[in-house]
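The following blocks contain the structures, represented as structure tokens.
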Structure P
């Protein structure tokens, strides 16, 4: 199923600020990174991690008894560099690689056609200004934020290259980016893998994300009686039920959630 097949509708411009969970011990928190915790940058390596963010994520993980995971299109190794020296549970490359809180790693080997696809996209980038290719081992992304007029040409190039490959790969458009990733990997499947294990087991999922690739995560959160929060106020169709304006609003909301949880009386 395509990630956007079941989107339900746009969120309102005046969507209220989401309420805080009443008891964090009943929740598992899943967070996208780029566009959710970090502002989108002209290139992937130009993002800025706010100084307070690593400590905030660490405190959230502690308050949730470890039931926090970052679900992202980035590689786990890149996430570790961004949040060094902290290491979180991560669903990397849209779930193609997983690291659990105890350090266990899971993931399928790279698709055999991926190196050839990377070469195709790099050739396209050399012939066109403002195009960046991000090879991720198990996936590849081609960014056109610096030349948005080439969006259709970029997607056509990607689809043409993937059509020549064996089955097992999927094309995933995003915000000024088109990715090639394993066909059975998405953020929803990553969340399910975490939710089947302690400390996530038996908890309701709270998913926060901003892009098409997060819709699969919103779907899992909704299906499991949890909550889905989309970052951004645009009119795009989404399965998310709540929204926050931007990464700054996300960080503020998460910080206040921690304060709120600390002020809640303990239940016997």
Structure Q
């Protein structure tokens, strides 16, 4: 039942087995929990799920051939496996292999939202309560596979849910802060490819949290990649990507040899 603040207080029951439970026996050793460093803290941010907002900047939607009319359309989302997460910084840039089965591997620079509190059917007015912090991220994409899937009405998984395809900086704690503006930019080998501002998001941070929480019980540890501006493009082995979100973080990534 909804409470007086508009939240749905019905409990979400989750059956889980602790990796630290001495009574639990596994056939093989489970993988480690994906996590990211937190600026200024020794504790790490355990990542639960990765949600991505599709076509959330007008100019990018146009360059993808799918303009968005917010007055008649709803935000849409896709997910990426937490196991695709790659931690990177500026001084310690990660190297990821050029993935198989693509000839058109694209970068997408994004503001990443880190959820720190559970919420379901959250109002826009209360959305800030779920914000733990932010990061800078890259939603790497096999564009050729994504477009084929899109045009055939198939899932985007092989185009988007790519091993080492969810690149992220450290989490910057900003509890309760809703970012409404700030430059977002990306360079490849020092040449600017993307340059925009977070204030150009079609669906803003409050709207994203409120809407996504009508589909899912958002949980601490969820990451939301909020969308990319125009200028996306292909990279090749040996290319170095640098990017930043003003007031949040910077990142760097090197594309390694093809697998």
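Each reported figure results from applying straightforward, stated rules to the coordinates on display, with no laboratory input. Treat the numbers as computed from the prediction; the structure is a model and nothing was measured. Cβ atoms are built from the backbone, for glycine too; each structure is taken alone.
When mean count of other Cβ atoms within 10 Å over residues 70-77 is worked out for each of P, Q, structure P gives the greatest result. Who wins on mean projected area of the Cα convex hull in nm² among P, Q, i.e. which is largest? Looking at the calculated values, the largest one is Q.
Comparing FRET efficiency 1/(1 + (r/R0)^6) of positions 54 and 190 (r between Cβ atoms, R0 = 30 Å, to 0.05) across structures P, Q, the highest figure is found for P. Given -2500 as the derived value for helix-only ellipticity at 222 nm (-39500 (n - 2.57) for each DSSP H run of 4 or more, over all residues; to 500), which of the supplied structures P, Q does it correspond to? Of the structures listed, the value fits Q.
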